[in-house]
Structure P
Amino acid sequence: MFLERLGADAGVYGAFSSYTRQGMELARVATAQRDSYHLFTETGAVEAEPSGALYYRSLNRAALPVTGDWVAARMVGPEQALVEAVLPRRTCLSRRAAGTREDEQPLAANVDVVFLVCGLDGDFNLRRLERYLAVVAGSGTSPVVVLNKADLCADLAGRMAEMAAVAGSAPVVAASAVDEGGLDGVRRFLGPGRTLALLGSSGVGKSTIANRLVGEERFETAEVRSWDDRGRHTTVRRELIPLPGGGAIIDTPGLRELQLWVGAESVDAVFDDIARIAEGCRFRDCAHSGEPGCAVAEALTSGRLDEGRWESYRKLRAEAAWHETMTDRFAAAERKRKWKAIHKQARALYRSREI
C-alpha cells in the first residue's frame with residue numbers, strides 16, 4: 001500500500017481508527033503553507049485546508065498540520081479535502097519562532113533520520129553543527145552528519161575527524177552530490193517506511209542531494225556565490241517527496257537562524273564529553289567559574305577540552321535555560337488568562353440568573 005511505503009504503521013492506523021468510522025481518509029502532509037496543504041492519500045494527491053473544528057481545538061499554530069504530519073481528512077470534492085485532525089506526532093523537529101514570544105515553529109513531523117548537511121567549503125562550521133545536534137536531540141529522531149562536496153576538499157580525513165569529535169554517536173559520512181556514486185554512504189539510511197529530512201544552511205547542497213535520491217530534478221538548485229561560498233535561498237518551502245524504493249525525504253529551506261526549542265537536557269546530550277569531565281570536579285554543584293578543584297578548568301588549561309567547544313556549550317546551555325524559564329512564564333500567564341475568562345463567564349452567568 002502506498003501510505004505504508006510512506007511510513008504508515010500499526011501506530012498510525014491505530015490512532016486513525018476512530019476517524020475511519022466517521023468516513024474520513026488517512027493522509028500525510030506533503031506541504032503546508034499557512035492554511036493550504038497538499039496531502040498524499042492512499043488513492044492520490046489532494047489539496048486541503050483546515051476545518052473550523054480543527055482551528056477551534058488547536059491551542060496554537062504549532063498544533064496545526066506541518067510537513068510530515070499524519071492527518072484525518074474529510075473529502076469534500078474529487079481533489080479537495082478538509083483536515084479535521086492531526087494524529088499524534090511520533091517525532092517533531094522544532095525551533096523557536098522569530099519574535100519576542102516563546103512560540104514553537106515545527107519544521108517537520110514524524111521524521112526517522114535527520115541529515116545534517118554541511119559543505120566542505122566555506123560553510124564548514126563546527127559550532128553551527130553543535131546547535132543543529134541540540135535541536136535534533138530534542139526532537140526524538142536520529143541525526144546523521146553529511147559532509148557534502150567531498151570532491152572539493154583537500155583534507156577529507158582531517159575534516160571528518162574534526163566533525164566526529166563533536167558529533168558524538170551520530171554517524172559522519174562524506175558525500176559528493178555531483179558524482180553518481182557520491183551518495184552511497186547516504187543511501188544506506190534509506191528504506192521503505194522511513195522518512196528522512198535534510199537540514200542545513202543555504203548552499204550546502206540539500207536540494208541536490210534530494211534530487212539524486214529521488215532520481216529526478218524535483219527541487220530547484222543554484223550555484224553558491226564564488227566569493228564567500230554562501231548559498232541562495234532556492235528552496236522556499238518544506239516538501240515531502242516519496243522515494244522510488246519506499247520511504248520519503250523532506251527537503252527544507254536553508255535556515256538563516258536556528259534558535260533552540262529544547263531543554264537543557266538536550267544540550268547536555270550533545271556535550272556529554274563535558275559532562276564526563278565535570279564529574280571530576282571537587283564540588284558536585286561546581287559552576288566551573290573559578291571554584292577550587294574544577295575539572296573543567298583543568299581540562300581547558302591542559303588542552304583536553306577545546307575552548308571553542310566549551311564556550312559553545314555555555315551559550316547553548318544558557319539559551320536552553322532561558323527557553324525553559326520563558327516557557328514556564330508564558331504557560332503561567334496563559335493559565336491565569338484562562339481562569340480569568342472562566343471566572344468572568346461564571347459571574348456573567350450568575351448575573352443572568354438574578355435577572
Structure Q
Amino acid sequence: MKKRVALKDVANRVGVSTTLVSYVLNNRMGNRINAETAQKIRKAAEEMNYRPNQIAKSLKSNKTQTIGLIVADIANPFSSSIARVIEDEAKKNHFTVIFGSADENCSKAQGLVNVLLSRQVDGFIIAPPEGFEKQLLSLQEEDVPFVLIDRYFKDLEVNSITVDNFTTSFNAVKHLTDNGFKNIGFINYKTRLIHLNERTRGYHEALRAAGLPQQRRNLKLIEETGLETEIKGAMDALLAPAAPVDAIFFSSSNVAIEGLSYLRKKKIAIPGELGVVCFDETKAYDLFPCPITYIRQPLAAIGQTAVKLLLQNIGRKHPATSVVLETEMIVKESSSPNRLTTDGTGTKR
C-alpha cells in the first residue's frame with residue numbers, strides 16, 4: 001500500500017514548518033499568514049493528494065465533525081428531500097453526514113445507531129420508527145445529542161422538529177367542506193405514531209366543525225406492507241356504489257400516489273367525480289392529468305433547524321427544545337367545487 005502523505009511531507013516540499021501547514025489547511029490564523037506562502041502550501045497539498053487524518057483530529061478535539069442521520073424510508077420523497085437539506089446545511093458548518101434508512105423497522109434503526117456510534121458520530125438526527133422510545137432513552141442516558149424530525153413521542157422530553165399535523169389536517173378537510181364536499185374519505189396508516197394519528201384527529205374535528213356526520217366507513221386505516229393491495233381495498237370500499245365518497249384526503253405522498261394511480265385506472269374524473277387533497281408534495285403529482293392540491297411541509301426549515309439545534313447541543317447540555325413549524329396548502333384543481341352531475345341538481349354521478 002502506498003504511504004499516506006502526512007503534514008510533514010507537505011511542509012518539507014514547501015520548506016515551512018508542520019505547524020504552519022496545519023494552520024493553513026485548517027483555515028486558522030488566515031490573516032496572520034503570508035498569502036503567497038498559504039497558496040504554495042495548498043497547491044503542494046493538492047499535488048501530493050494530501051488528505052487530513054480525521055482519526056488523529058478527532059482524538060485531539062474529541063469530535064469527528066460527523067452527524068448520523070437516520071431517515072424513515074429513503075425511497076419516500078420526504079426522506080430523500082430532507083436528507084439533501086440536512087447534508088447541505090451540515091456541510092456549511094463543516095460537518096459530514098452519514099445516513100441510513102430504517103425502513104420503519106426498530107431493529108434496523110437500532111443497528112444503524114450502533115454502527116454510527118462505533119464511527120463516533122458527534123450526534124444524531126432521527127426520524128424514529130414506531131416503538132423506538134426505549135432506544136432514544138438509552139441515547140439520552142449516554143449523553144449522546146440527538147434531534148427528532150417529523151415524528152416525536154408525547155412522553156419523551158427530547159429535541160424535536162415537527163409540523164402541526166392536527167391543524168394542517170383540519171385545514172385540508174375544511175378546504176374540502178368549504179368547497180361543498182360532504183362525504184369525505186380519509187386514508188391513513190394504521191400506526192401508533194403521533195404525527196399520523198394527529199392527522200386523523202384533524203380529519204375528525206374538521207368534519208365535526210362543519211356539522212357533518214362521522215362516518216366510520218369513510219376512515220380507512222391501512223397497513224404499510226403490501227401498500228398497493230391495501231390501497232385498492234380501501235379505495236374500493238370508499239367508492240362502493242351504495243354510499244360513495246365525494247372527496248378523499250390522502251395522509252402521505254406514498255398513499256396518494258397509489259390512490260391516484262388507482263383512480264386513473266378506474267377512469268374516475270378528478271375533480272369531476274371526486275375531489276382530492278394530499279398531505280406532502282412530490283413531483284409524481286405532475287404525472288397526473290389534473291393538478292393536485294397538496295400540503296407542502298417546510299423541508300428546508302425542518303432540515304436547517306434540525307442541524308442548528310443539534311450543533312447547539314453537541315458538547316454542551318441544553319433543555320429539550322420542541323419546534324413546531326407551519327405548513328402551506330397549495331390549492332390546485334383537484335379540490336375544485338366544480339363537479340360533474342347527471343341530473344343538473346349537483347348530485348354526484
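Bear in mind these aren't lab numbers, they're just calculated from the coordinates by the rules spelled out. Everything quoted here is computed from the prediction, not taken from an experiment. Cβ atoms are built from the backbone, for glycine too; each structure is taken alone.
The table below gives the values:
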{"quantity": "At a computed 3.1 (distance in nm of label points 7 Å out along Cα→Cβ at positions 22 and 246), which of P, Q", "calculated": "P"}
{"quantity": "Origin of the derived value -13000 (helix-only ellipticity at 222 nm (-39500 (n - 2.57) for each DSSP H run of 4 or more, over all residues; to 500); candidates P, Q)", "calculated": "Q"}
{"quantity": "For 5, 21, 27, 24, 14, 6, 2, 0, 0 (P(r) over Cα pairs in 10 Å bins from 0, in percent, calculated) the corresponding structure among P, Q", "calculated": "P"}
{"quantity": "Comparison of P, Q - label where mean projected area of the Cα convex hull in nm², for residues 14-101 alone is highest", "calculated": "Q"}
{"quantity": "Computed 3.4 for distance in nm of label points 7 Å out along Cα→Cβ at positions 190 and 310 - originating structure among P, Q", "calculated": "Q"}
